[in-house]
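The structures considered in this document are given below.
Each value in this text was obtained by applying a stated rule to the coordinates, not by laboratory testing. Owing to the predicted nature of the structure, the values given are computational and were not obtained by experimental measurement. Cβ atoms are built from the backbone, for glycine too; each structure is taken alone.
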Structure P
């Protein structure tokens, strides 16, 4: 990737030196989670952030307003598990009243979603992404260290009934755990009308046990799916992280329910097929640090500036400077790559 001609972005545009425009903001509401997934964190959990370190609703609203003024169009609320934070529906309602009105989505493990889906939809949430790696109860218990599969499935159904569509399901596949279950997951999603996306296991685990050799690649996923399904690549991807495939044929086709966009499956291959060239994402951690790359080591402290009385213009300039310094790529495949110290639960996917 070659740097674009250097320029100073005006209000309403966040450009980095490679010509990428940042329009998608992920906001982590908490680093806490109600599951203990083996590929994410230890059984005992982590040293959670103190309450005083976490951004308040008012602080999130203030920063979101600044980001929207700089051209951000979509906001995704993440965690940890965002639904363990009290008052999420109220925060969503306030975000939905901002102008320009952002598209609002939420990434969740869905354990608490069945009781909250309707309220979230009424508050202005547009859609949800649900993390689910298996349909087998014992395997779910083993992977998450919690026996809550029934709650997740109920949460998915409630989200669909509430109109939080398209309902997207994200599955991380592991060779010795659930890779063979990939066709079953796809058949289930097609029958329920959910959009399934397989995600490569990324180097963001708290215990730093990830290895390139142990990761299931996109090619392996496609090989396993190809035994049961006929897939055709979808040409246009844009800034979406998922490479999509149209599902042309497969088992029980008559029972498939078309989700918005049709019968498709996505693969997010951040490691083996990086899409850094088209990345339009920024991340705001629960403690108010701006990260321009999920795998980066640099953070810009917006919380301290906010609490020390920075004006909107000063906050906007901090954001512009951070975006201009965004690297060309994450460098996972480059010699000397170091995994970020902060795990996914602390960053906000």
Structure Q
């Protein structure tokens, strides 16, 4: 199994190098989605007989993670890192997927392979990188405010919260007895960034002249996803009152209904104007954020402890049907991703042939 893992990683890195592929800033959302689906959804639903399959999925996910990181390293080597990932202040927030994906992969390494040293190294490096990300994100917030670019913002800003809370999940998984002050500090920072992000996003959508079809972004599902991971972080930290956790879940559920109702309306409008093929089956890396947020809500709901009857009924419904919704979404997304890559390869090949002919 280890040799197969090494082989997959080598193939991934060689492919990235051979194609000189520079992945988009938010591409590691793929790793986030697959990681939380594996650890937080599938492992909860398939309680027996899932070990072999989970190890294969983890292997694939770690391969993607390292391959994407290698691609990001190539941008530094080729002097394109700032242009591709830092220059645009909105796009800059996508770096939060690198932190969250690394946190999830650190957890997977520890849980499924019992590799404490690699997981520890990931946590240390990731913490340092998180500090870098938070600094450039704060600068980005000021840049958006200074240039009055509120009309461009969307749910990607809330990756500041997602990345922060992901660190809580990571350190509490691999380290025993994490200090209360560290958990509390990270939780407060995460919630603070959520409030700031909501303010900026609210400044955009309070305007009257916007449409659901043209101005509503895929990443806005992080409005409830960021709170879901915050709720899980509250549970994992072990020092948050259960009443507060239940309150957070209720807010998450309300946001979930609002955001996904808007998404259904948006879907209807897109189908009406573009048809099925162009209205739905178009690949965009931000679509992985929906799988991530759905999986986070499912995991938060699974771990929620309450005796409130109505919440228990909703919990039963979510856990019974959520798994199949998430699996359906990820199957469709993988199909769209593979089709997109094939189209990209064909376009690259045609360009190469044209250059040779000239």
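Odds and ends about this structure:
- Distance in nm of label points 7 Å out along Cα→Cβ at positions 90 and 274 - highest-scoring structure of P, Q: P
- Identity of the structure behind 17.8 (criterion: mean count of other Cβ atoms within 10 Å over residues 194-201, calculated), options P, Q: Q
- Highest-scoring label, criterion being volume of the Cα convex hull per residue in Å³, for residues 202-313 alone, among P, Q: P
- Origin of the derived value -8000 (helix-only ellipticity at 222 nm (-39500 (n - 2.57) for each DSSP H run of 4 or more, over all residues; to 500); candidates P, Q): P
- Read-out mean count of other Cβ atoms within 10 Å over residues 98-105, computed value 15.2, structure in P, Q: P
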